[in-house]
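Readers should treat all values here as calculations from the given coordinates under stated rules, not as data from a laboratory. It should be emphasised that the depicted structure is a prediction, and the values quoted were computed from it without experimental measurement.
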Structure P
Amino acid sequence: MTRRLKSVKIKDIKGIDSLAFETGAVTILRGRNGAGKTSVVDALISVFEGGHDPQLIRKGAKEGSILLALDDGVTIRKTIKPERSTLEVRTADKGKVNAEATYVKKLASGLRFNPAAFITMTGKERADELSKVMPVKFGGQEVNEASNEHILNPQEQIDLKRFIEIREGRYASRTEVAREQSIAVGFIIETEKNLPEGTQSTWKEAVDMLRAQVGEGKAELERDIAAVDQQHQEVVDGLREARDKKLLKLKHEFDAAVAVVGAEYNEAYGRSLIAAQTEKNALREAVATQLEELTNSLGQAEASLAAQNRVEGQRAQLDKMRDSARQLQARWNQLDAAVKGLDRLKSEKLATLPIPGLEVRVEKNIPEVYVDNVAWPHVNKSMQCKIAITIAAQALGDLPLMVLDESEVLDVDSMKLLVDAAKDLGLQIIMARVESGTELQAVEA
């Protein structure tokens, strides 16, 4: 038989001096803002979640207390003093229950889950809340097998939220790899389009041959000029020798004879110099055209070699990019298989829950709850309320009690749907709603 909360007594808690009320299937705490609705909610949460908060004691009071009675005779009393809080649990025969805090927490472990707030949350808040309360666990080994990657320690256990983070990480990586692969393929297409057709040119041999010919032509010219200079020097040396002999023979002759010899020497020297210069100029003119042609040919060959090197560089880069594209494709395939494997595992796990078709998806980096492939905002109100209450039931402990603050986030029709769904599942609800001009009242809906 399901246990239920029968009555609540509160004394000197926050804005409440003294309050006692019986609880039914649905108990509504109604009243104006500041009447004490939230004080009741905080008092109940304080009992079931434990801890010590002296701020709960009403101003001017020495201590505050909350007494809860269950329909099986169990009573739970929490007394809050400035220095500490005490908890006492007694059975129907007045026997004392040991390990009171553990006992009470087990009664209402999911008390804070608010189905009314769950309906109106943002997609991310709703997905996070679902991940917290739904009893879905993933083993590290099955995650690794589903993704075909070593992501987790095989003995590790993770919840739905962490699983979704892993899945979205692989999905984001797959998207980035697809982008990089698209860039690589575009580069390959454009590079292949701009490469010259036909076989590759081999200009290196031509450039080397022309460089050798130019160097040989220059060297031959230098050798010829050096030979002319040598011949000229030999003539000069001969003339000097002849002069010296005549001067030696005629040194005692008249100055006029010496002058004649000097004049002859100068004339012969001048003729030899002119002849040598003329011959050198002729040699330069003879090879100038040939050297210019060779130099031009060398320039053209070097330009062709540079172009060939650029093409070869492009081909090398193209080969490298092809390898990169193949690696990216392989990585994309791996990530795609991981995403699909993780999706299959998630679907299998969620299929075991009492809410078929419920899952969490991430679209454009925004999480959202889906029901039978329909995003939560587009699910009809009746179904939203039924699912929210069913989720709440999964989170509850031995006492099927929900405490809802600020339930006015739902309109009247939606709240009725929520209450009806809770009643269908046999849940007990205490909810707070603002009612202007009314003092605090606890009424059964």
Structure Q
Amino acid sequence: MSDAAGALTSGTGVSTALGASASGSIATNAVPFSAGVGADPQLPAPNKTLIPTVDIAPAKGWPEGAKPAAAPGTAVSAFAKDLKHPRWLYVLPNGDVLVAESAKPTPPPDADKGKKGGPTAGVKAWFMKKAMKKAGSAVPSANQITLLRDADGDGVPEVRTVFLQNLNSPFGMVLVGNDFYVANADGIVRFPYKAGETEIKAAPRKVTDLPAGINHHWTKNLIASPDGTRLYATVGSNSNVAEKGMTIEEGRAAIWEVDVKSGKKRLYATGLRNPNGMAWESGKLWTVVNERDELGSDLVPDYLTSVKDGAFYGWPWSYFGQHVDERVQPPRPDLVAKAVKPDYALGAHVAPLGLAGADGAKLPPQFKSGMFIGQHGSWNRKPKSGYNVIFVPFAAGQPAGQPVEVLSGFVSPEGDAWGRPVGVAIDKRGGLLVADDVGNVVWRVTAAK
């Protein structure tokens, strides 16, 4: 990161807050960014405003020859370029890398018809639309999955094909036996897969529907249980804090468990505003969650947490355990009392999306045990936060210590977004792959030679 990055330190403990000079704006945070990171973050009083704080890094893409800054002892190179809004990654058993090229689907014309909202709802909706366009999110969806094959291991794929097409804003992917599952924006579908094939032409078979429609949060991720009998699917909320009512939140802000044979599903965990990446660690399912907005630059911390069967994590009535969000009416003290405190705060507005365990990674010793997280970056914090890839060390199956920054430099000294990290995965040779949906690149991090 440039000198404007303030407290960022690659390869050691990391603050992940970008300095105010990077955006030319005045900071509005009241506490240091690092105070909101860890198992017991400092949570100041909410700072509610009529119009939310906005500090967007406009999407520009990488200048010729530029790339992220890698942690000491590591190196980064472009594994694939000129992709179409690459969001998610999956590595097949033979080493082929799959890239979901995807964006938000177009909602039905009457998606918001009859839904409640306050007098500023229209203004906020307009604000959000402009903000997402500036951030690079408002692009057409390619609706495809691309296959990349680097058979000789030189870091450059010799084969690049469209593996699947005509999907519906695909995101999560997982192979169970000879069945390849894809999470579209509206449900899970299954395809037959033969090892080594570079294209699937078979028609999809529906496994189950998932909540769709408005799709305020559209990404649906997938992971299989260790024995392959169940799938877990993430579904984000349809709003910030249920300001459009709870009817449109049915089945959302949750992780679903799906039986692979029957397609029957049940809610596994709820109250998770926008869960994305998932991984297994020490027999537990873990996820990263994007928390609520419009309570100021210091609230609410996004988080990494293990996911307990049947647990409720607070949204929308409370955050980080039992901190009540007074904007949500009517109150539900009964549910707040049940709210589970997440394991580890990542800091406010960092937008964690990708999550991958360190198993199989061939990186320096500091990255041996823990989880890699792709942080897409803030749009509503001054100074900015996120816009990097971090590593959270684990000990005895739990987060331990401060995050370590793996990749930085995604924001220019002028405050523009050269890139934004999303999905992360460990490839067959132990490299860390990072999808960058603004740079339209998949980056590969390896141990320095």
Structure R
Amino acid sequence: MKLRSSFSSLDASGSPTYDGAPAVPSLREVHRTISVAHLGFWRKLFAFSGPGFLVAVGYMDPGNWATDIAGGSRFAYTLIFVLMLSNLMAILLQTLSARLGIVTQHDLAQACRAHYSRRTSLVLWVFCEIAISACDLAEVIGSAIALNLLFHIPLLWGVCLTALDVLVILYLQHRGFRYLEAIVVVLIATIGLCYLIEIIWVKPDFLGIARGFVPTAQLFTDREMLYIAIGMLGATVMPHNLYLHSSLVQTRAIERTREGLRTAIRYNFIDSALALNFAFFINAAILIMAAATFYRHGMNQIAEIQDAYHTLAPLLGIPLASFLFAVALLCSGQNSTLTGTLAGQIVMEGFLNLRLPPWLRRLITRLIAIVPAIICVVFYGQRGTAQLLLLSQVILSLQLSFAVIPLVQFTGDRNKMGEFVNPAWVKVLAWLTAVAIAGLNAYLLVLTFRGWLS
């Protein structure tokens, strides 16, 4: 079955109305619940703001922390340009995801189910569910580590406590979607504030930071640097975010006209650019903190979150530094679990047209993540959590292309996008990005498996 054209009727003036919505909309309980009509620029921008920040959460989750800390402690500021490149890729792909949802009124999962055969859709669904579970695993471990560092709660109990966030999500969904967006933005702001203070305390080399934005040939001669750089790229662009964003933009009650869609695409681009650039600031701040603290003191092997926490305060002479680090980690983990709920719901409903109560869907996803985390903590303790975080990022890398390629294909198809199809230069850039991501992640997998076998 093919995805039908994005418009299905004409208005009184003969213009397409772009109203080819599916029978059951994505996230139907909040579909088109937020009004954006008849507002000035700033109020309209505020009304459209939100989906980009929910998506940006995935770009600063605990799974990214280890690669940022390792990169900063081993190579100082050299790999900042890799984070910048990852951010540009993320902005491009998330913009395409938002455009797909706005124009076709299908999220990426629904579009895959409508376009591909049932067998192919099922394969894509399985891969995506594995990726979401892997991401959820990183969030479980990150939150458990933060609870252990802040309150000395054993890791095993911390892993179990993370399942209670189901209650928080149910409460926020009951109050309204804007409440969910608000709590996510508050948690992101808390992370940003913590790292702003950290950056002030560590007194980084600003000239070194500026040089870090310039690519270096050393990346292709130093195998360890290349490995970490590919890890940063692979851990930054999250596959489930592409499904998530194409659904979240449909919570706005936009006008289904040519001008209405153009307005929605423009404001969602601003929302995404602001949110993802803020995520870039967070990731860069983690790397800069590691470079200015650990690399400066010759501690080049700091790669685990717990090691960074325990050595940060002694090196800076500021006990509060480690506390803020752990607070930011806890906010990061909990923030990611909120968006993971929505992503899981969207993927299951979009691919299978199977609808479960949100609490049941979240509980299933949580248990899938908690079981391997409990096994790892019981048998390997704290040192095993680092390997589990690495494994979760490898799994995400493996699945990424299965989300990127359909997205680029659909947004470049005039039959689906009408006049909002990607221009030729965007098609070229998008396919180059898809090929680069696939190649880099394949190479990352080869390096990772070699490391495990050696």
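Figure out for me which of the structures P, Q, R the number 22 belongs to, where relative contact order in percent (Cα under 8 Å, 6 or more apart) was derived from the coordinates. It was calculated from structure Q. Computing Rg/Rh (Cα atoms, Kirkwood Rh) across structures P, Q, R gives 1.61 for structure P. Structures P, Q, R were shown, and helix-only ellipticity at 222 nm (-39500 (n - 2.57) for each DSSP H run of 4 or more, over all residues; to 500) at -25500 was computed from R.
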